[in-house]
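What follows is a group of structures, each given as structure tokens.
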Structure P
Amino acid sequence: MPAFAQIPRGISRASLHNSNEFNQYELGEEKASLDSILSEAYTRKLVHAYYACVSYIDAQVGQLTSELETLGLAENTIIVIWGDHGWHLGDLRVWGKHTISEYALRSTLVMRIPSTNAEARQVKSIVESVDIFPTILDLCDVPSPGKVDGESFARLLVGKTSDQIETGGRAYSYFRNGISMRSDTFRITQYFRKEEPTIELYNYLEDPDETKNVASDYPQIVIELMPLLQQGNTGLYLSD
């Protein structure tokens, strides 16, 4: 079941949505809304179906890796699995994507690197999708064709033991007339809209489920993070 199926305290509903994409499915038994929570039985059915989709994709990846081994290419092929967004499963009363919440922005990123120095592990560092391209170039020892937006995180993947994984980094996201920056501990978001509040701050060490916008509680942290947020806003056009 969703860890937190309520609207976070201290935000505007304009930051969320009524799951319209989800509600358009003709076989839907219930309609999602910010005004109400889906029944437990239907929620479990939907989460079950979502996990079934994940299991199906996992099986296809298994077929792919098996075929690479059959062809003798497994030790000469980097496999990258990533998604362009996460998914609300009733969290914050939302079903689907289309937010700049952690639920919609934290996306899949799994890599298999054929190297004797690469061991299976989770890397906790914050990276961005735009970092994948320069990382692959780095791993293949291919020079960059020019200036790129991302930065290689190959150092996090090869030649380090599990207790040496680095932390740090920032990731920027843009949607719904807003810009959001994720660090190890915080997510700060600024919306360019009329509805208040336009600044949201979440502390994932203390509140991993985004139950409360703490921007008004920690103004000094907002002041410290805003210049970093604006670094990701250079040249960005946001409509009214």
Structure Q
Amino acid sequence: MIKRKLLGQHFLNSKSIAKLIVKEAEISKNDIVFEIGTGLGILTPLLCKHAQKVISVDADENLIKKAKSKFATFDNLVLKSGDGFKKKDIFSIFVSNLPYSRSKDAIEWLAQNSFSHGVIMVQKEFADKLFATSKNRRAISIIAIHAFDIKKISDVGKNNFSPPPKIDSVILKISKKTTLDKNLISTINNIFSYRRKTVKNILKQFNKQSTIEKRVDDLSGDEIVNLAKQILEK
């Protein structure tokens, strides 16, 4: 359990919540499901019952070895060890009880991938960041809202995990709206490092000109994305 805690992951131990996640994923026999965080496999067999194929990845090689033994009868399951965010698999649905330390990485990675929709579980604090408005927004808020339609499905208490985290979790459903490339995501992150500056002064950092005196907090999400695109223009 110590290694798993270092990875920022907590094992879901509620079968009813696992069933809710799979139900909300709306998986058909035409779908390829990508799961990051195989864990003890509470979601994996449920996903396999509905999908054409399930690709499940875990950073812990020992957990993958156990899963290969436990789920040997599922011929539509591919198990892999390693960093799921570095894999190049094609999938239509994403499902994950995300490692808390990798939630931001996950959203940025998903924003760059083409898929239909997904169901993710994140820390409540991180979910609040995704839905934040005005001065409470972060770069990840802008990236998430631009790339996805996001719907809150359910709160999940900390007692549904082993070991229990310090904070409650939230199940979110994400539907892909548009794909963002890596450079655009990086530039949106850069813009937020200048959030106290005006658009005019931000663009000056990138040898661009503008007369706009608004600050980042005064811009809409689309305006921030357009500002990032303007910065990237040759």
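Here, each number is a calculation from the coordinates, and none is a lab measurement. Values in this document were obtained by computation on a predicted structure and should not be read as measured data. Cβ atoms are built from the backbone, for glycine too; each structure is taken alone.
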Structure (P, Q) behind the derived value -8000 of helix-only ellipticity at 222 nm (-39500 (n - 2.57) for each DSSP H run of 4 or more, over all residues; to 500): P
For volume of the Cα convex hull per residue in Å³ computed as 165, the structure of P, Q it came from: P
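A value of 14.2 was computed for Kirkwood radius over Cα pairs in Å, for residues 21-132 alone; which of P, Q is the source structure? Numbers along the way, then the final one.
Numbers: P: 16.8; Q: 14.2.
This value belongs to structure Q.
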Of the structures labelled P, Q, which one yields 0.75 when FRET efficiency 1/(1 + (r/R0)^6) of positions 53 and 149 (r between Cβ atoms, R0 = 30 Å, to 0.05) is computed from its coordinates? Q
